[in-house]
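Have a look at these structures, which come just after this line.
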Structure 1
Amino acid sequence: MRRSRAFTLIELLVVISIIALLIAILLPALGSARETARMTGCMSNLRQFAISWEAYSVDNRERLVGSDNTPWRNRDATGHAEPTAWVLNPGITPERLRNLEEGDLWDYVQSESLYRCPSENRVTQRGDPYIRSYSITTFLNGQVQRGSTWEQLKPARKQSGIPKPSKTLLMLDEADPRGFVINSFAIRPRNTGNDYEWVDWPAAFHFDGFPHSFADGHAEFRPFESTATKEIVNFNTRQPDNPDWDYVADRYDPGRPNNP
């Protein structure tokens, strides 16, 4: 009877080396596939919110839901006081589930997971995961502060006040570093003396770019053209000639003169 031949030490090392090489080749591809799936989930969330946002307007005589996190008791710089808030959080503490449930869009989106990007990895000051990643822009029924360049922004209050729905930015992941996402997504409007100034900025959760939805219901993904965008850490950061700011500004208030 012939005895079976065992692997030599060198042969075992060769096999182990081949397996390690295959793992090194496959792991990045698997990681990329997982992130692609998460980005697809994020885009789906944004589309679902766009549908729900429009449904709220249809049910409320074209009125847009408030894009800030608290109803306004006092009139803003445009003379408007908004009684609604898509997510209700009038305090200064990180959001909990009840803040979503008390918001005016909860009747249309009753799933906590849809309020959070699948790639969301931030934690609050309490050490809990962010419960919400997304913000609606200030142009879509947000509050305009008195005594600032904000007074030149004329937010849409109804669907009929949106001049170009297919080019009007609705919602995106916001990179709010304060421990939770607060109020609407804002930048200084173009041609108000503060061009290229980010107040808020998009989060870079997906392939160094950001998914975002529009007022007509569609969603897109845009890679950052400038590495400086994903390196922002402070509010009111000014980045002259940043093409990412140009992109957002042109879709933030598309009815403003000189916007395409």
Structure 2
Amino acid sequence: MSVKWPLSYVNIDLADHLIKTTLIARCLFDNDIRVVARRANIDRDTLDKILTVSALLHDIGKASRYYLDKWKKEGKLAFPYHEIISALFLFQASHEALNQPTKSCTFMTAAQIVSRHHVAMKGRHPKDYSLKDKRIEDLAEIAEKLDASDIAELLDKLSSQPTMKTINEELEFLKHNLQRILSNLKHNIPQKISSLTELKKENHSYICGNMNQLIVVRVCTGFLIIADNIVANHERRNTEDYPTKAYIESWKKELKNINNCEDTLYSL
């Protein structure tokens, strides 16, 4: 292994993948954010934070040493359920930030977005998990093996990027509360997953006010899926799915039509 754990894929640094995905999402959809913010009854800066947190932490669950141990034992690197672990991390962060409503809303909405970024795959929607699901036991074990030192180092790498200064407060909150987040993340997993499944047009809640949750989560999930696939393609990950390849090529053409977006990807 030539790249230090945690990884996004074989020999691909996780921090690198997260940063690239975030930069592409923000560059490609900057103008769309303004439109979506108006439709969703939320200010543009808050929506930008939600998208940035979602993209920057969408694969943080891959840092679990459960995956490293399985790789050493079985000789194949895979990350089953990593999007749910990432979402549970953000869900728990939201709970820890309840006395800061805007921050809590950002983390909770990001958790709902991240939990859906692999829903095209069978059985990967948060609604597909149940109380008696065997995967709940696996999720608990994966959560148990999230190492605080790995996550802290990862967060340091992410926060060192000047382009991430818009979410400095959120990243500092995660660092400061990391031990508590990881300690509480592994409890009541089925209930937490269930809370990620419900989306409302009008979210008259303490933390999110009147934000149209349905619009924000659905649209930003789409933004994240596109950015994630573009970056994975750039990292030379192969897919046998012809429609996915075709969509990636069309999205890359869009990059060429937006100032600096293509340069953003290939200069990293």
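None of the figures in this text is laboratory data; all of them are computed from the coordinates on show. A quick note: this is a predicted structure, and the numbers were derived from the prediction, not measured.
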Candidates 1, 2; relative contact order in percent (Cα under 8 Å, 6 or more apart) computed = 25; producing structure is 2
The value -9000 for helix-only ellipticity at 222 nm (-39500 (n - 2.57) for each DSSP H run of 4 or more, over all residues; to 500) was derived from one model only; which of 1, 2 is it? 1
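Taking semi-axes √(5λ) of the Cα gyration tensor in Å from the coordinates of each of 1, 2, which one would give 25, 24, 18?
2
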